[in-house]
Structure 1
Amino acid sequence: MLRESERRKQDESSEDSMLIWYPKIKDLPIPQPKTEIVLLDKRELDVIIEENLPQSVVEKVKPVADKMGYPCFIRTDLASGKHGWKKSCYVDKSETLRSHIFEVVSFNLMADLMGLDFKAIIVREYIPMDAKYTAFWGEMPVSPERRYFIDKGKVLCHHPYWIEEAIMKPSTPNWRELSKIMNTESLEEIKLLTSYSELVAEQFPKTAWSVDFCKAKDGRWILIDMAVASKSWHPESCPNQLKLLSEGSCAQESSGEEKIQ
């Protein structure tokens, strides 16, 4: 269950892109990583589609990453390839930046049947998370993570993100026990993340979204990602899943007045 591969190919006005949703939430009083956006031009994107990485892209990203400091986290505006962690989104030193950018864009190009139509490289502050173990081929740290669904300005439901069925290649034999502890939602946590999600929902009064939070080592809950709800992993047991899927289908067939150019 590689959730990032569920991201669909997006057109230029897609609200799944960080270029659309991030400006709307970046100034909210919610903990978030420091974030810098490096836009790619048409020539660079055309070269990348041919599975080459122009030196100009590295030259654009490197000063931004150097200023952010290492380690840092990189992704496109649509996905990070986080399961490949050590070779993809997690950059521990400037000398390996090029190879990490290449891995991230390669993941985007291979995702889904047609790849993802990304427009930018995003450089983000790396915030140490409250990881309990590592998993997947990239030894990705698995931390307490929650997905909240919002719709038309309200919180619909919330779920632990790293369910047992999603885990591959765990680093420790007692990972199931650790996961049960990690996935236990306290009332205090629910109250806090509901308040954060309501703030986000106010910025999107007519549409449904998933909002992802991850618990940092210092105890804070960090808003790390968002996506259109109908394209986001959702437990099949939740009654809201079918509702959001059907609403998403209707939205795609509408005139698109909610899209931002």
Structure 2
Amino acid sequence: MIENILIVDDEPEMTALLKKFLQRKGYNVSCAANRDEFFHKLEEFKPDLITMDILMPGEHGFQIIEELKDDEKNSDIPIIIISVRADIAREKGKEAGAAAVFSKPLEFEKLYNVIEKIENNQKEESIAGKKVLVVDDEHDSVLLLERILEKEGCIIDTASGGVQGFEKAKQELPDIIIIDINMSGMNGIELLQNIRAYQKLKDIPIMMYSACNEDIYKEKSIKCGATGFVAKLQGPEELVKKLKKFLKKKRIVAYE
């Protein structure tokens, strides 16, 4: 449920208008005009949603968003970008992890409609009926994943290596792909890069599920376009949990 909204904008007039509008809609509203104020309010006010201008003196809103998305405690907070630079916002908003993007001057009622959509999307997400392709050359790991995913009602297919996984992905266009990193032939990172370069697969959620628990593998996976990374030591239940969390907050990315 969205109750607290944090406005991040260095324009006093815009901030005042937006604050008044949101308060009339029944939200608790706080404001921040720069990075330091933002992170202070983040801890003090504990927002359920953030509106963010991307152009502020001495800093870039996208940099603040990246810092927030790297903070595991607060990375799930939906962010709506509101900016006079609609061209930049539209190009980078989805990549930065924004839930929606609007340009200034802002149409307040359209913003409110999107906030309501985000709130509806926060309900528990089901993966029942989703086509899931598991790419892993470890037989026991695949069997364990299959059992968990079958309980969730998924339609499962498997591939025992990167080359076979890429061919199956192109043929079947699954809803979700789960990839191990250490595989002979085409490894998981190479497979991830190939999938993201293939037009019909570039937006499919991809979870990396690997025995490689070092930060370097996680960082490389995310940089190459993975939706998320789960170490096998955390177990398949954690993988399903993160997958549901991602689908629950799937991007709206709105433009007026």
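Nothing in this text is a laboratory measurement; each read-out follows from the coordinates by a stated rule. Here the structure is a predicted model, which means the values were calculated and not measured. Cβ atoms are built from the backbone, for glycine too; each structure is taken alone.
Source structure of the calculated read-out (relative contact order in percent (Cα under 8 Å, 6 or more apart), 22) within 1, 2: 1.
When Rg/Rh (Cα atoms, Kirkwood Rh), for residues 133-244 alone is calculated for each of structures 1, 2, structure 1 comes out greatest. If semi-axes √(5λ) of the Cα gyration tensor in Å is calculated from each of 1, 2, which structure is the one that comes out at 27, 24, 17? Of the structures listed, the value fits 1.
Each of 1, 2 could give helix-only ellipticity at 222 nm (-39500 (n - 2.57) for each DSSP H run of 4 or more, over all residues; to 500), but the derived value -13500 comes from 2. Comparing distance in nm of label points 7 Å out along Cα→Cβ at positions 197 and 213 across structures 1, 2, the highest value is found for 2.
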